[in-house]
Structure P
Amino acid sequence: MIDLVISGGTVVDGTGADGVRADVAVSGGLIVAAGGPAARTIDATGKIVCPGFVDLHTHSDLTLLSAPHARSAVHQGVTTTVIGNCGLGVAPLAGGADVDGVRAAVGYLDLDPSVDWKWRSYGEYLDAVAAARPSVNVAGLAGHLPLHAGVVGFDDRPPTPAELDEMTSLLAEALDDGAAGLSTGLMYAPLTFAARAELVALARVVAEHDAVFAWHLRDYADDVLPAVREALEVAAATGVRTQLSHLTAVGRRNWGSVAAALELIDAARADGLDVAVDMYPYLAGNAPLAQRLPAWAQAGGDAAMRARLTDPEAVARIRAHWSGQPLGWDEITVNSAPDPAVVGRTVTALAAERGADADTVALDLLARHGNAVSMVAGGRDAGDLRAVLAHPASVIGSDGQALDVDGPTGNGMPHPRSYGAYPRLLSEHVADGTLTLPEAIRKATSGAARRAGIVDRGTIAAGQAADIVILDVGRLADRATFADPRQYPAGVDAVIVNGEPTIAHGQHTGARAGHVLRARTKDKGQRS
């Protein structure tokens, strides 16, 4: 007997093909050929049946350990999440690594202090995720930050030859343990100090494993084009499969730079390089406030950075650096901080309230809270966003986190992308003509899955894992806002993960059927 049949719906299968009226059958956690009696039937008449969304770019490394129900993700139709992006992972860690220092450096991920770090290797970390029994499938990237900081430390210096050998060995072990690739984040200390030789050495290891190298570029503002060229040069030197994360251009004076960046990417692809990009459908980003500091000010780790911000000479240099920035403090809102009184306020508004200048307020927040302060930053162009979403080399990644409104991860004012990225894409950016519905679904499913090397998910086809979403497109809407982000979307009626109904009639069933997807480099498949 078949476990489940979804009947009467229009199947948009994730390949980009138009929808067709068909039944979908599930047995043993897999999609199977329809036919025969079923233990359960779901009537999807008038609705879209599509693969579960594969969120290529997330920061749920620690939130899944605190909130394994992954409510903000699964409620919007995400069935697989790829963690470890922007270099801000939590493994692997060298034997002598300063774990507290690394944890402080990735404070952006660390929303629940009760989460206990007990791992060193990447395999041990994946074991911890599996033990948490998440509601979504989890694939992961090894993080450049824990790798570099654990071996080299937080100072502005290159690795010695022996240290570089240790880093490449740790990376190879992480890939053998099941990491789907490596991510870097060249705006985050100490990765701001990573030079070409280090990036090329790591990229060669990734290429040898036929894995993906994801880049948070060195700059997304005035120097976005040199930053894109840097990544493409490493790809050309190593042949590594390359993913340029959340491609955008920040600051009005840089609007239009995205078109030039896409031309560079097109040229690289024409030369045979495997390069793609990802983006989320919003005009504001979310990152640690410390990202605004120059690289030298972040040297030495979180504690050293905070101490430096009390030095009048250092403060004067930072103020000079900020005087020419393309993004104003009125475009930056504090969205998470240990001090709840500052959350939801722009830096400019806080300055007016305190009778101080905005630079002083920002410096005070960073000196008191370091990397634990995060911001929502605007200054982006709608035309740039549409150009990336529509580009044939782009796929979708939310850049969000799996959160639980009722737990520690539900505090603050998270970016609404954690709750509504996929409904927003499939409603607003289909309605405005940027994408057709089948192409938008492809970018959110099979397109994203293949970038991570995941081959058994992302389409509705016999033999694929039964990760399925049922959408009422007429009601589909992102209800999360920047002012009130903790709102689940409308129109996501059912979500099935590995054959288990996880959202039914818009409510979480409590099911935690997700698998940890460990890369198997020999056949490129991913299995738990």
Structure Q
Amino acid sequence: MILAVTPAPVSHTALWMFLGFVFATLLITYFSARKSSGASAYFAAGRRITGWQNGLAVAGDYMSAASFLGITGMIAFNGYDGFMYSVGFLVAYLTVLFIVAEPLRNAGKYTMADLLAYRLSPRPVRAAASLSTLTVSLLYMIAQMVGAGTLVRQLLPGVTFEVAVVGVGILMVVYVVFGGMLATTWVQIVKAVLLMSGSIFLSILVLKRFDFDLGKFFSSLTAITSTGVDGEKVVRNFLTPGLLFKNPWDQLSLGMALIFGTAGLPHILIRFYTVPDARTARTSVVWAMVIIGFFYIMTTFFGFGAASILGPDYLKGHGGTNMAAPELARTLGGEVFFAFISAVAFATILAVVAGLTISASTSFAHDFFTNVIRHGKDHLPGEEVRVARVTAIVVGALAIGLAILIGPAVNVAFLVGLAFAVAASANLPVIVLSIFWKRFTTAGAVAGLLVGLLSSILLIAVGPDFMKDPFFPLKNPAIISIPMGFLGAIIGSLFARERTAEALYPELVVRANTGLGAEQATEH
């Protein structure tokens, strides 16, 4: 069934809700700034975040605009194929729980590179890791900025896409520059609570439309009417694959990117340094998995509900794929609920870009400035934090410019899928091999990071979404670039043995699995 609804041109209720959230988060930033003196407080919130708090914050970091806006739109336009994004994002946390969370917390201080530099030569490893972190963070940030511009432009016709992107960018820089990790964490927690509340209510409204009968709900998806390329009406079954992924290798490649990419995302990895110990890190991952699991189950109702109740043609004329969830909320819950869902989406974007910004600025300040340029030697008090704040401003400006250049037409879930592919190809291989392979060397780490990073970006650039006659046939490069990242790391390590790295491996294993010595290392 297709329901035509004429939306109000401007939602003043949503605007006031936006302003209310911005005011609340700026208040959080103000109080956090008073506690963010010193590197540990600024970069890791003083390591005082509890398991449930960090679980909510991790979930908040993960449930981005790509999840709420992009995946809902993917499902609303492509049915089953879009739903595969939800499955991939959900399953991904198993790799984080079983492979990354505990060793990373025990062996590191502020960033992923701390783990790599534990037994390898620090300067080249940190330089390559910083480059990878900045690249992945920027790709992810661009997706959030595009979502913000699309949302605000649809909500407030007088505000252009460019102005919306700049506004979000300024706010995220304020959170990070003044509040540090503590402000970012509490913004994530507030956002996660709001998002889950809105998602539960929206799911209930969708099911109520079908008398809480799942059979009736899914039956409505077998004959969705939309306008084809030639202008004729086409009836499609949204429960069958093939609407988005014409090539099954595309779906496999995307699945690999999503499942393995999470364990290499810088803004997720740094969250494990905000907790006091590895046990709390594991607890926080379990909390995050429960929250994220419920959320991605609910995206089924958002996306399929938008397809069935509104229809793809309606959505094309009302903001496209990235506005499916807010438009569904308007139809089922009226202007007030539309305003709330839109404000939640806006909160989602602000929170995630703040997390991405602090991960990028932390990596540059701690890894590149302190340990590469300054050789890890003592520096002026507060200098590392000042460098991070300047980096946040630069990274924010760069993300704003790139998002405006790309424009609002690209689906944000697609853009995030590419960021996951880069993270899985560059970061994951070196993390895994550093933890589990005694023979791993500095040359292997640098080669793995650079080969994974460059191969994934190159394959994206010569793929079907960026070239009219693509050299690489798949939309997502993960199926090729992840093995290349591992291969680069392995071949680089086999060229020459590194006796010091091998000698330190037993110490790393003990510390990664028991936490012995971790607290002393993280406090200096």
Structure responsible for 30, with relative contact order in percent (Cα under 8 Å, 6 or more apart) calculated and labels P, Q on offer: Q
Which entry (P, Q) yields the derived value 0.45 for FRET efficiency 1/(1 + (r/R0)^6) of positions 41 and 161 (r between Cβ atoms, R0 = 35 Å, to 0.05): Q
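With Rg and Dmax of the Cα atoms in Å, for residues 105-208 alone coming out at 18.8, 59, pick the structure among P, Q it was computed from. Mind showing how you got there, number by number?
Details: P: 14.2, 42; Q: 18.8, 59.
Answer for the origin of the read-out: Q.
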Of the structures P, Q, the one that 1.09 was derived from, the read-out being Rg/Rh (Cα atoms, Kirkwood Rh), for residues 25-192 alone: P
Label whose coordinates, when distance in nm of label points 7 Å out along Cα→Cβ at positions 137 and 481 is calculated, return 1.9 (choices P, Q): Q
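One of P, Q was used to compute helix-only ellipticity at 222 nm (-39500 (n - 2.57) for each DSSP H run of 4 or more, over all residues; to 500), and the result was -22500. Which label is that?
On the way: P: -9500; Q: -22500.
Label of the originating structure: Q.
Rg and Dmax of the Cα atoms in Å, for residues 241-488 alone computed as 20.6, 62: which structure among P, Q?
Values: P: 20.1, 65; Q: 20.6, 62.
Of the structures listed, the value fits Q.
Please compute mean count of other Cβ atoms within 10 Å over residues 201-208 for structures P, Q and give me the label with the greatest value.
Working: P: 20.6; Q: 17.9.
The structure with the largest value is P.
Just so you know, all these numbers are worked out from the coordinates, no wet-lab data involved. Since we're looking at a predicted model, the values are computed, not measured. Cβ atoms are built from the backbone, for glycine too; each structure is taken alone.
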